[in-house]
Every structure is written in C-alpha cells, then in structure tokens.
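Presented below are the structures under discussion, each in the form of structure tokens.
What follows draws every value from the coordinates through simple rules; no lab data is involved. Note that the structure is predicted; figures quoted are calculated from it, not measured. Cβ atoms are built from the backbone, for glycine too; each structure is taken alone.
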Structure P
C-alpha cells in the first residue's frame, strides 16, 4: 500500500507538470505521453480494485444470507423431527398404558381362571390380535414419517449443494478477475521500472 501511495503521488505530480505544459501550449514528449497514459491507467486500476472489493463484499453478504437460510431450514427440520419424536413417545406411552391395563386384566383373569377359563382365553386372544394391529399401524405410520423426513432432508441437501456450487463458481470468477488485474498491475510496474531506467 505504501508503494502504491508513492506511485500515485509521483504520477499525480507528473500529470500536473504535463497539464501545465499543455496550458503553456508546449509540445509533449513521448515520455510525457507515456507517463500521462500510466497515470490514467493507474487511476483505472485503483477504481477496478475498489469495484472488486465491493463485489467481494457483496458475495460475502450473499454467502452470509445463504448460511442464515440454511440455518433456518435446519431449525425447521429439527423442530419437525422433535415433534415427530414427541408423537412417537406419546404413542409408546399409550401402548405401555394399554399393555399395563391388559396385564392387570390378565392377572385378574388368572385369579378367576378356574371359573371362566375358556371365556378369558378367547378375550386374551382377541386382545392380542388388537395389539398386533395397533403395532402394525404404528409401525407403518412411523415408516411413512421417516421416509417423508428423509426425502425432505435429501431435497434440502441438494439445494445446499446447488447453492454451494453457484457460490464457488462466482468466487472462482472473482478470483480470475483479480488475477487478471494483478497481472495488469505487474505489467504497469514493469513499464514504470523501465521508464525510470531511461
């Protein structure tokens, strides 16, 4: 930055001297024209650098916004997963309650087994079938919810990958433009060094 400031100061003084010559209607030498061109080019490069900094700042802002959107999507998915887990826990509690109630009835039935053995065995068999149906229904619902969540997560991952690819492409493009600008600056420094040798 110090070298650039020195170069800017030198070029500004040279340009001022050349403009004074023009005001006095003096003929410009080839060196004067080259120095005037170098000053204009240097100003253009500084403006290009400023624009690149603004573009990079804008890219960073967009990346931050994208990360915030990803965080919001993640929070939403986690909330849905938590809600699903709560529903599963509630279902398990209901199943446990049903089992406890059935166990109590079975225990009571065992006490009365001598008197109503055949009747109770039929009811127990029927109850077990109902439990199996409840378990099958719950398993099917849990599988369905799991598939839906996995599909949404996969879709979100695809969107994140696409956003990441787009951002990487833009960053690569900005880097290429910066490399081109640096090459032009290097060429100008070489030209300036050659002019100083003369």
Structure Q
C-alpha cells in the first residue's frame, strides 16, 4: 500500500485489547499504543516516523489481525473529564450496563450500575486475582494473566462477571463487566485513550 497523506490510523477495540494486554509490550504492541498517544489520530506518515524502522510488516500484520483500521479523516481524542469519564465509558461494555474500573491495587476508579459497596468489593477481588496471576507467572504459567469469567450456572454459557486486565503506561487496570461482556465496542478505545490522555495531561512536569 502506498503511503498517503490523507490516511489516518485508529486501533479497533480488539486492537486496543491486544496493544495494552501486557505490562511489557512488544514492538507490535508499542506501535499500536502510539495510535492513542496524542489528542488526535495519527496520520500514516506520522505513525511510520514515530515507530521507526521498517513498518510494512507491522502494518500488514495489524491489518490482517484486524487490530487497526484506515481512515480518510482524522479523529479527535475523547474529551477528558476525570470525575465522570469512567462511569459513562465503561457502561456500554457490559450487556447489563453494570461495570467497574479498578486499579490492580484494588482501588475502584469508576463504576456504572453498581452500588459503591459492590464496586469496591469487585475491585478488591480483581486485586486478589492480580496477585494470584503474578504468583502463577512466577511458577512458569502465564495463563492466569489473561481474561477470566465467573459463572453461577453449570452450563457456563453466560458469565456473572468477567475480569479484563490491561496496562496503560506501566499501570495495571481491571475492567469488571456484569453478564455479557461487549468488548468489541468503540467504548474500549475511548476508555484506554481517555486514561492515556488524562495521565499525560495531569502528569507532573519533568
């Protein structure tokens, strides 16, 4: 594909889940993370310049895996309101609009459709599971670091709760979703982009 000035890149929801799925991202993950590093989408030439080196393989694989999409116009970043963005963004990710966002230390950062007590309980549960995943990783099994769901019915068809870990700039988070998880949703992109922009905007000067 020829490089065009009027082409912009955006990650898909599954691209975001892949890009931020590790505390130690690889080259592909870092390249995808760049797409949510500024107040607006990056053009293809800008992305190539920031990634550096030969980007043809990265671009081809990301498109094949449907981790990014090509746009004909730029997209502005989400409006940052630290006091309420989590409540409005995370609700569409749950089929019942019951969700919480927690740090891997067990602090509830936002909730939708839950009482404060229930959200705090789920946040602590996520922190406990984070510790469990770290211990299993130290024993040589990394499977516990991925997504996990809890069911009350033996058919295991629809979870009561799903826990989705992700890392943004080295900080760990858990997305906790009631009933059907709707992760293939642009709200996933908005959530991670908002976190990145908020951290950048309010970071202490170097």
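Tell me which of P, Q gives 1.36 when you compute Cα Rg over 2.2 N^0.38 Å, for residues 33-88 alone. Provide the component values of the computation, followed by the final result.
Details: P: 2.38; Q: 1.36.
Clearly, the read-out refers to Q.
Identify which of structures P, Q gives the largest calculated value of relative contact order in percent (Cα under 8 Å, 6 or more apart).
Details: P: 30; Q: 25.
Comparing P, Q by relative contact order in percent (Cα under 8 Å, 6 or more apart), the maximum is at P.
Here FRET efficiency 1/(1 + (r/R0)^6) of positions 25 and 49 (r between Cβ atoms, R0 = 30 Å, to 0.05) was calculated and came to 0.25; which of the structures P, Q was it taken from? Can you show the working numbers first?
Details: P: 0.25; Q: 0.95.
Source structure for this number: P.
Looking at structures P, Q, which one was distance in nm of label points 7 Å out along Cα→Cβ at positions 65 and 145 calculated from, given that it came out as 1.5?
Only structure Q yields this read-out.
For the read-out Rg/Rh (Cα atoms, Kirkwood Rh), a value of 1.57 was computed from one structure; give its label from P, Q.
Working: P: 1.57; Q: 0.98.
It traces back to P.
So if we calculate distance in nm of label points 7 Å out along Cα→Cβ at positions 41 and 161 for every structure here (P, Q), which label has the highest result? Could you put the intermediate results ahead of the total?
Values: P: 4.6; Q: 3.6.
Top value of distance in nm of label points 7 Å out along Cα→Cβ at positions 41 and 161, among P, Q, belongs to structure P.
To test your reading of the models, identify which of P, Q gives -36000 for helix-only ellipticity at 222 nm (-39500 (n - 2.57) for each DSSP H run of 4 or more, over all residues; to 500) when calculated. Kindly include the intermediate steps, with their values, before the conclusion.
Values: P: -36000; Q: -11000.
Attributed to the structure labelled P.
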